[in-house]
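None of the figures in this text is laboratory data; all of them are computed from the coordinates on show. Note that the structure is a prediction, hence the values are computed from the model and not measured. Cβ atoms are built from the backbone, for glycine too; each structure is taken alone.
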Structure I
């Protein structure tokens with residue numbers, strides 16, 4: 001994989017002694033012609049040469065649309081070719097036409113276990129295109145484990161209300177002492193705002209406890225009193241001395257930019273007790289929505305590297321092509337309080353422009369080697385019907 005990432009496309013130098021480079025920007029997964037279009041998914045390293053990919057496919061690509069189902073595929077050449085797709089967690093799919101099921105994979109853990117996590121909405125009427133009440137989505141949480149040497153995953157279904165009423169679980173990280181943290185968000189009770197939290201496991205994913213990370217109860221943060229807002233997606237970073245930093249997406253009046261009503265600031269919170277308790281949330285100077293789900297990169301100098309969408313505002317960051325959108329790769333030297341642009345990608349690997357905000361979806365960092373990470377993210381182009389996964393490498397080098 002290191003050899004595959006030697007052709008650099010962009011380099012960012014800084015005074016802190018470490019530079020980052022974007023390399024090997026390419027299409028990672030595209031199987032639309034066979035009916036497997038996707039705009040998000042996850043990867044887990046089964047071993048040094050094999051990755052398991054779990055992606056979600058659907059027909060119209062609305063937010064959690066009915067009929068969304070997960071599928072799995074395997075690559076042994078770092079995402080250049082893939083095995084024939086197969087239904088993932090098929091035993092959980094009772095009636096796919098009346099369900100929305102999203103699954104991701106995490107791992108392997110330090111014990112060699114791959115964890116599958118996701119959520120499922122079940123509709124009593126299969127002909128309904130979308131949820132009857134999109135402001136209260138009672139998802140059951142799904143957690144699966146596949147220990148080293150096991151043939152398949154074993155799953156546990158945790159009904160709505162186990163941790164939250166809405167239970168949108170994403171990705172996370174493992175601490176050096178073995179504790180696993182997965183990010184989760186949703187409303188706890190009908191009518192409440194969204195909250196962000198973490199699921200903690202000290203037994204290799206066999207059991208979990210929930211902890212709040214950020215919550216704002218004030219309903220005045222909503223643009224419409226009947227439409228839920230609050231905190232949702234977050235990215236975790238493991239810093240020096242074991243400190244955890246969470247970068248959290250706020251919605252609507254919770255952090256809205258004065259000069260750009262379509263954008264909000266990211267927030268941060270930190271934990272010094274392995275995720276059991278978190279500081280009060282505080283606003284950062286990073287704008288936009290969506291980003292790296294689960295975990296970001298902590299570089300050897302202690303700086304944090306994150307990826308998120310280019311915001312709607314055209315004057316916040318220097319853009320080579322001001323009319324285009326895309327992916328904003330940013331870095332923080334103060335534990336996530338302030339952020340600086342490292343790279344901006346405004347075209348796909350074929351050179352076609354990201355013409356609107358939604359063409360770049362949330363993604364995932366996967367560590368490949370010391371100083372080398374892969375970032376995979378979805379391309380969501382409704383106009384040209386492009387639903388696939390793109391990727392690039394982040395490569396480090398010391399200043400000479």
Structure II
């Protein structure tokens with residue numbers, strides 16, 4: 001009986017073996033012989049590079065987050081840059097409190113009726129004609145992240161309420177090096193010192209922000225990262241002449257567990273009691289465990305004990321901002337392991353999808369079933385890959401399928 005194993009990429013000597021062993025033991029314990037996505041791909045007759053997203057999983061995650069945030073009177077927003085597919089945006093509009101956009105193009109992509117929804121605009125460019133972001137009946141909150149943006153915002157005839165964007169790296173400065181999410185440089189937002197000077201400036205007395213926004217874009221964000229950010233924002237909020245109306249914790253949530261989501265919101269409510277509105281902007285998190293990619297082997301070569309498989313699926317064209325895991329069927333008696341690298345079909349040397357340990361007994365190609373034309377399936381594919389999906393070096397766009405398993 002064949003069983004399914006989900007293999008993470010290995011990055012350092014010594015780690016791959018332990019990951020392989022844990023994955024092997026987990027697969028045997030589950031005694032799983034297939035995965036719904038494998039059956040769907042076979043039934044659908046997929047024969048081109050394809051990105052696949054299970055909308056039922058996305059809907060379930062949105063429902064869960066909507067229920068959790070309701071218990072804390074918080075508002076979940078969808079970071080629109082993470083996916084602009086119409087079906088995805090309409091599901092988000094059904095379950096979430098609104099959207100985070102960066103420009104008018106993203107706003108115009110949203111559903112036509114945004115009554116009772118909030119739109120948060122955080123843009124690298126100074127915004128003109130902010131009324132354009134109210135055309136669908138939504139509430140609007142603007143975030144500014146530079147002195148120029150602030151000056152231009154306040155110079156408008158009727159400036160909307162606004163938030164000051166604070167650099168996550170500045171708030172986390174005291175936590176380094178203990179917090180692996182810390183990084184020292186960002187081009188977005190004000191430092192803590194700059195915010196303090198702004199809030200103490202006499203000319204700001206009648207132009208104060210209604211709160212703060214932080215987006216810390218690390219791939220290593222964890223519970224303590226958000227707790228440190230919240231405590232730093234609370235200190236800044238103490239400089240306002242009024243209680244903060246909004247605290248926006250931004251995105252970067254995809255490494256947190258459900259319990260950690262709850263813990264962050266509990267901590268936020270401790271420092272910012274109602275009626276302060278707590279906002280959060282997950283993007284990648286909504287499709288976690290919902291995204292897959294499939295390609296076919298178009299070339300195989302060996303380099304010593306390493307096997308290299310080239311697919312018609314490209315890392316650079318089709319899988320940007322994803323960390324693909326290999327879904328692989330194998331015989332449970334296989335105990336040895338071999339490094340197999342999967343590359344895209346472009347002439348770019350670094351078009352590497354990933355490298356994995358594959359189990360085998362005598363010959364890895366024969367025992368793993370790797371051969372010309374063989375379909376290879378990956379999980380852990382982000383909706384950002386759908387947004388970046390592109391053609392390069394004659395490699396066509398990947399097809400995109402939205403399904404319900």
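Consider the structures I, II: one of them gives 0 for helix-only ellipticity at 222 nm (-39500 (n - 2.57) for each DSSP H run of 4 or more, over all residues; to 500) as calculated from the coordinates. Say which.
Working through the options, I get structure I.
The value -0.29, -1.00 for log10 I(q)/I(0) by the Debye sum over Cα atoms at q = 0.06, 0.12 Å⁻¹ was derived from one model only; which of I, II is it?
It traces back to II.
When relative contact order in percent (Cα under 8 Å, 6 or more apart) is calculated, the result is 22; to which of the structures I, II does this value belong?
Going through each structure in turn, the value belongs to II.
Which of I, II yields 16.4 for mean count of other Cβ atoms within 10 Å over residues 104-111, as computed?
II
Thinking only about distance in nm of label points 7 Å out along Cα→Cβ at positions 216 and 352, which of I, II has the largest value?
That would be structure I.
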